[in-house]
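Read through the structures below before going on.
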Structure 1
Amino acid sequence: MDFKVTSFVKPGANMKELVNTARNEIKALHSDDLVVVWGGANDLSTNNTREAMNSVLEFVNTNLELNIVVINSPYRYDLIPESCVNDEVKTFNRQVKKSMKLQSNVKILELTLNRSHFTSHGLHLNTKGKKK
């Protein structure tokens, strides 16, 4: 099978910046292509959940001809379980799941990660987490 994989990785970027980065590349894609969107952690940690959600919705609504997979935002193991940021993660993931149900071209990939998938500080994925 002939295929091409392209990725845009932007450490520290918010969701709006992520989806805007790939805008030109995405214009050349068609209905047999797949785009994976995974981001939001930086928005959620700065109380910008609404902006992240709006960016995802805008991206999906302007790319209705593409197959899109949205990956849920990971839990933060560098914070206490009751932290407001982890509450925002839950809220964001719930909103994304609910909003994307209406989109026939979008699937949600709900990663089930635990503490063993993260580095010792608990924020970033380790090798095991990246493989999963």
Structure 2
Amino acid sequence: MKNILCLGGTGQLGTRVVSILSKHKVINVDFKSHPEAKHNIVLKNQEPPINNKLVTEAVKDLNTKFDAIIVTAGGWTGGSIKDDDYFEKVTKMNEVNLYPTLLAAHLATKYLIPGGLVTFTGAAAVYKEPQP
């Protein structure tokens, strides 16, 4: 049985990814549980950023190595560099997109089997023309 760590397994993309891979031992890390995951690491606070220390300790406590680490966490917000709240939006985007990616890379250095897979997913929306 493959061990898979999924960061963000209850968002739109993550829910489907965990469901598809549920025949394996999928560990979901998110702000809520996924019913098809074999184990859930539920983050206490309901707003990003991910508590990196909490996740790292929880994964360490599982005492397992992973065949794959998949990042499905992320989000997007619109706006313009002219907006007064531009820096708040950029901070939010770093918290929901960059932090989970860095966390996955960090966890891979400790818990990924040799030859294992780390994947950073994206959304199909990036291929669509922006609407005015």
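No value in this document is a laboratory result; all are computed from the given coordinates. Nothing here was measured: the structure is a model prediction, and the numbers come from that model. Cβ atoms are built from the backbone, for glycine too; each structure is taken alone.
Here distance in nm of label points 7 Å out along Cα→Cβ at positions 26 and 50 is compared for structures 1, 2. The highest value is that of 1. In this comparison of 1, 2, the computed figure 27, 16, 13 for semi-axes √(5λ) of the Cα gyration tensor in Å is attributed to 2. If you line up 1, 2 by distance in nm of label points 7 Å out along Cα→Cβ at positions 42 and 58, the top spot, with the largest value, goes to 1. Between structures 1, 2, the greatest calculated value of mean count of other Cβ atoms within 10 Å over residues 2-9 is seen in 2.
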